[in-house]
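> The structures considered in this document are given below.
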Structure I
Amino acid sequence: MDMVFNHCGHSHWWMNDLPTKDWINTWPQFTNSNYRASIISDPYSSDFDKDKMSKGWFVPTMPDLNQENPFVANYLIQNSIWWVEFANLDGIRMDTYPYSEKNFMSRWAKEVMTEYPNFNIVAEAWLNDIPWCAYWQKGANNRDGYESNVPSVMDFPLLYALRYAFDEEPGWDKGIIRLYDHLSKDFLYSNPNNLLVFVDNHDESRFFRTEDSIGRYKLAMAFLLTTRGIPQIYYGTEILMTGQKSEGDGMLRNDFPGGWTDDKRSAFSSDGRTRKENDAWTYLQTILKWRTKTEVIHNGKLKHFLPEDNIYVYFRYDNSKTVMVILNSNKTPRVIKTERFKEMMNGFSKGFDVINGKTIENLYKIQLSPRSALILELQQ
C-alpha cells in the first residue's frame, strides 16, 4: 500500500478545523521545500536548509504534516497499524520518505516492524546518488548514528544508469559498463538484495520510447529480472506503453487499454495486442514464470565480469545452481569466447537457454544476436 506521511491535500477535512495549531508546519508566508533530500544526510548542512527541506510544503496544495507534534506522530503510527490489520497488508511504500522528520520516521518504521517482523517497508528516497540512498536503509553505517529501521529503499540511481546503459557508445564510464559500475558500489548498502529495482514508474518517463527497437527493452528486462534486488514492473511496461516526463505526469499514467466498455481494444488478450506488443508480453512472461521457480535469482550470490566490447556477463549462483547472463548491447552479432569466465564455468559443458527454450551444447564459444540477452542455466 502506498502511504504519504509528509503531506496531505489542502482539501482534507481536518484543514477546516485543525486538531492543534501546529498540526501542520506553518511559515510567516508560504514556503516551498527546497527539494534537496541530500541535505538530511549531509554532515555539514545548516539548520536553515534542513528546516526548509523537511518543513517546507511540497506544493501549495499539499500542507506539510508536523511529525514533531506527538499527537500527529501517534496518529500516523496507529493509522499504519490499522491499515495493516484492516487490509492484511504485506508491505508499505512510503512516499517522499526523506521529506518527513527523520527521527519520527525511524520510530514509525521500528514500531511497525516490531509489530509485524515479516513485513516489508520500502522508502521512496528519490535520490540520484548511491550514498544518499544507502543512508536510508536499515543497518546503514551512518557516521551520525542514524538508524532508519527501513528494510528497503528504491534504487533510483540504477534507474538512471539503465536510462543510458544501452544507448551510449561504449567508453570508460559509458555504455553498459554503467551497470557494472553501479553494482560495484553495493558495499555502501547494508542489504543490496532488498533494494527495489525498476526501469520506470508513475513519476519517471516510461522506459520504452516510440523510436526504440525492442532490443533495448529486452536487454533492460533481462537485467532487471536477474540482478540483485526486488524488481518492480510498472503497469503497461509489458505492452511497451510510452510516455515522457516532459509531456506531463498524465502521459505517464495513461489507462491500460481494455477493461472499459468504450475502449477500442483490450490488451488483456493476445488478439488485442499488436505483434510487437505480444513479443514484449511473451518475453517478459517467459522470464517471470521461470523466475518464480528459480531460487538462485532471489537469494543467490552475484559475480560479474568487467564488460568488454559492450558485452556484460554476470552469474547468479548458490550451492545447487548457476545461471549465466550475457547482455550484448551491440547492434551487430557477436561471438564471445568464455575462457575468462572459467572460475564460474568449470564443470559445466552446456546451458539451457531460458528465453528460447533450447540447449546450447558447446559453451566455449557462444553466438550472440544483436541487442539481445541470454539467460543460461548451466548444466554438466
Structure II
Amino acid sequence: MNAGYTDIQLAHEIARLETAIQQWAEERDLWFDSSFVEFLQHTGGEPGSPAVVTVLCAGGDLMTVLDQDIAVGGPPLHQFVASLGYFFENQNGYNYHFYTDDSQLNAAFEAYFHWQWVCSLIEPDAGDVHEELYAYFAANPHQFHRLAPRAFEILLSRVFQNQGFTTELGPGTGDGGIDIRLWQRGPLGDVLTLVQAKRYAPHRKISLDAVAALRGVMAVEDAPRGIFVTTSAYLPSARRFAERAENVIELATPVELVRWCSAATNGIINDKSSLVSRDSVGRLLRQISQRADSRVLQSSWGVNSTHNTFAVVLKETKHAALLMSLPRRTVLHDGYGQRGTEVPSFGEDAFSHHRAESVWRAKRTVSANGDIHYWDGRNLFNAWDGKPARFDYMD
C-alpha cells in the first residue's frame, strides 16, 4: 500500500494517463515514432522527487507540437494533460517527463517507483553492493513479503555474503528443500550451513513439518547448522522442535532480517576508492596508456552542446563496475577553448583522481550484440574508440 493507493491502482492510473495522451495524439494523426516507457526502464537510475509518472519518447510532428505548444484541433496538449491532473516538461528535446499535481498521489508514486528501483538492485552478484538496498529493508521490514520468492532468496544470499560467508544459491525450483548453502572457514575446515527461505505473508506462519524437513536435509548432508528464514512467524510447535533439536537450527523472522540488513548497511565502505590499491591503479594507468583498451570509457552528453566525460574501469563483475574518472586533455580547439577535440589523460593528473569523490559504482549491462554499457544514473558510458572526441560548449 502506498499512501492510500495499491500497486494495482497506481499501475491503472499510469495506464489511464498514457492511453488518454496516445488517443489525443492519434485523433490528430500525431502518434508516429512515439512511445511511452517507464522511468526506471529508460534511465536505470534511482527515481527522484517529484515522481516521474511516465516518460514520453516523442518523434515527428508530435515533438514539434509539444515543443511549440501548438493547438491542434482544440486546446494544446499541456491543457489537456492539466485536465487529467498532470503536467510535463521537456528533458532533452524528445523525452518528456510527466508529473502529477496531486501531492498525495505523488507520494504514492514516489514510494511505488522507489520500491521498483530497490528490487532492480537485487542481483546474484557479490560485487554489486548497494548500501541503499539493505538500508531500505532495514527501515521497511514489512516490505520483505512483497518480494518475489526468488528475489527474496537472492537478497538473503547477498546479506550472508556481506557477513563473510561463501554462498551457493540454489536453482530456485527442485532444490531439495535448501535455498542457500553457506560455508564459513573454521579451525577444522569449511563449516556448512543450510538455509531454507519462505517469503510468506505475515499471517501465514511456519509449521513444525517445514522446520523438521530442514533438520532432515541437514542430517543427510551432514550439515552442523541450519537457518530457517521467513517473512512471517513460527507456530509454537515449530519453535519447540527447534529447541529440542539441540539448537542447531536458527529460526529467523523479520526481526533478524532487519538486524542483518542494518549490519550490511553499516559494513559497506562509502569510500569506494579504498577498494582498489594505489599500486593497482598505477599499473592500470600504465597499461591503458600504451595501447587501446576497452576499459577506457567515454560518455558524451548535452543539449545543443557536446560534453565528454572519460572514465576507466577499475574492477567489474557481471552486474556492476567500479569506475574512476579521468581528466581531459585538449588536442585541438578554436582559439577560445569553446570547440575542439579532446582525449582522456593517463598521466599524473589521472592518478590524482584515485579518491573518494572520483570513484563510483555503475550498473554493467551487455546488449544483444555483445556491447558492454555502464550506467551510473546520470551518464551512459561505452568503450572509448581511441579517437579524439569532439566537444562544443557553444549553446
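> For which of I, II does helix-only ellipticity at 222 nm (-39500 (n - 2.57) for each DSSP H run of 4 or more, over all residues; to 500), calculated from the coordinates, equal -8000?
I
> If mean count of other Cβ atoms within 10 Å over residues 258-265 computes to 18.1, which of I, II did it come from?
Here the read-out was taken from II.
> Where does the value 24.8 come from, among I, II, when Kirkwood radius over Cα pairs in Å is the thing being computed?
Answer for the origin of the read-out: II.
Rule-based calculations on the coordinates, nothing more; no lab input. On a predicted model such as this, the values are computed, not experimentally measured, just so you know. Cβ atoms are built from the backbone, for glycine too; each structure is taken alone.
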